[in-house]
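FYI, it's all coordinate maths here, none of it is from the lab. This structure is a prediction, so every number in the text was calculated from the model and none was measured. Cβ atoms are built from the backbone, for glycine too; each structure is taken alone.
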Structure I
Amino acid sequence: MGKQVWKRFLKNKLALLGIALILIMTLFSVFGPIFSPYGEYTIFFVKDGVEFNSDENQSEHGYSDPGVTVLVKAPPSSKHLLGTDTDGRDVLTRLMYGGRVSLFVGFVVIAIELLLGMTLGGIAGYYGGKIDGLIMRIVDVFYCIPTLPILLILSSVMITLQVKQEYKIYGLMLSLGFLGWSGIARLVRGQILSLREQEYMVATETIGLPARKKIIRHLLPNVMPQLIVFATLGLGSVILMESTLSYLGIGVPFPLASWGNMVNTVTDPIIMRNYMNIWLPPGICILITVMGFNFIGDGLRDAFDPKGRRFV
């Protein structure tokens, strides 16, 4: 079965394109900063036509000197291939570091959703009865919670509590993961309800296998194909959600770079019209990454579906 799934997947050209796109964006984000001569927070200045940055010796230039100006919104050049942003930072370097954050947020949020969804969905599907009823009512509640207003409230609470900027990203990931597990729980429960009546599960009852081992060894592995597809498609959705939240100002906090808060500069109509080099590259990165994950997810869904079409 595994070989057939793999063969069908490899025949899906869009799925292979998706792998290539994700691999390119991952290499760009993970290894790109190693080759960048600048840091994520490096600010560039100009004095008497000479450019220098905050990583260099400050005493040589005197940042408080009236003749020193921040190199903001600089056009693309040999030193700055994508120019500088509104804070005088290199756009290409920030784009690399921003990819790290966006991908990290996506993977962590999906991991939290899978952990909660698999655990509660597995328990509900296996035990049934009152336990199933209780868990599914909790799932219904989480399904009805409006995500955006809750995140706005949490953002306001963190500001009121003066939570440090570097810790806000963890609050964002926990919030997105905690609010998004209900769909996975429903999927796992539905699959386990049908699987627990199969003959091999009856055999585990005969030999007296503990419930925990039945769920972990026999039921969940049979749900994994659907979970893999769900997670792959969900990664793109989470990255898109993070970008949307950052665009609204409640996502990854400044000065951390993410593709979402880099696109946030487009709220200024002057930047949107005259400085496309600042906001267009992160938008393209978001588009490529989300499209890549969707291609892979669609390919996996078709490969795991025995009734799906065969690619030639």
Structure II
Amino acid sequence: MNANAIKLAAIAAFGLVGASAANAQTIQGAGATFPAPLYQRWAQEFGRETNIRVNYQAIGSGGGIKNITARAVDFGASDGPMNPTELASAPGVLHIPMVAGAVAVAYNVPGVPQGIKLTGPVVADIYLGKITTWNDPQITGLNPGVNFPNARIVPCFRADSSGTTAIFTNYLAKVSASFQGGPGEGKSIRWPVGFGGKGNDGVSALLRQNRGAIGYVEVAYANKNKLTYAHIKNAKGNFIEPSLESATAAAEGAKLPSDFRAFITNSMAPQAYPITGFTWILIYPDAKPEVKKFLTWALTTGQKSAPALEYAPLPEAVRTRALKAIGQ
């Protein structure tokens, strides 16, 4: 293999693809780890089709917001919408929804099978430090026949500013008054107990390394790392597994405002997984044409790649509105 071929192979490994490294245009993006597996797939597919390279750095939603605010990247990415203070520092930034995904509540308890049943208030009490062992009656009562050990629960959370945290805490605040009145919700909060890891990969690593651990990760990361995860009771009283189908049900039941900035947790759809969220790409109206071309591709051709990685394509009405926003 000659030197140029080696260089191109290295570029492709990082999702920077194109027919000619010398001639390809490059757009830079950074932000959420939640959609990173999909964005990396999109970078490869889009690059092959257009000779435009997409360099996406999964640094967390908070980092994505900081970078787009500073115009250090061509697009940012976040799973939590920018709040009014953040928007004031980045006037004109548009939120373009891309896909929806489920946040799994994963655990590492040897001998305990996949799919235990948990409710939102129980998960909230675990993260508040009120439920501390796996054989607590509030857990065993939901799971008759499952032999839980008298083992300490080790809560794991995101240490970085994270849209996955924003989705997870938005849900917990909706179902637990104690959580809402305590840590509250946001991309970064003060956790009463537990250990932090950077990115979905960091939390996945903590889960693998610590017996008794519980943590929240995007379902694609949970499946990639062969983590076991719970079925969560939704607003209709059904225990639902995080999956493409249950995330799609939540997305289809969502009503988004004109600027697309809204959480869709705790959906009232009967088969919806309750800890589901949209993920957004953040751009300025004067984004360069290559960025708009990439987003248009992602909202059309790219949507076909989403289901294979456990992401729910946008409902047609939302997708049409998003394409219109890019066009304007």
Quiz item: So distance in nm of label points 7 Å out along Cα→Cβ at positions 145 and 177, computed for just one structure, reads 1.4; which one of I, II is that?
Solution: I
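If we compute distance in nm of label points 7 Å out along Cα→Cβ at positions 249 and 273 for structures I, II, which one ends up with the highest value?
On the way: I: 2.2; II: 1.2.
If we compare distance in nm of label points 7 Å out along Cα→Cβ at positions 249 and 273 over I, II, the biggest value is for I.
Suppose mean count of other Cβ atoms within 10 Å over residues 73-80 works out to 27.6; of I, II, which structure was it derived from? Kindly include the intermediate steps, with their values, before the conclusion.
Values: I: 14.4; II: 27.6.
Traced to structure II.
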Quiz item: From which structure (I, II) was distance in nm of label points 7 Å out along Cα→Cβ at positions 105 and 161 calculated, if the value obtained is 1.9?
Solution: I
Exercise. Name the one structure among I, II that distance in nm of label points 7 Å out along Cα→Cβ at positions 33 and 289 of 3.8 was derived from.
Key: II
Quiz item: A value of -22000 was derived for helix-only ellipticity at 222 nm (-39500 (n - 2.57) for each DSSP H run of 4 or more, over all residues; to 500); which structure in I, II was it taken from?
Solution: I
Quiz item: Taking Rg and Dmax of the Cα atoms in Å from the coordinates of each of I, II, which one would give 24.1, 85?
Solution: I
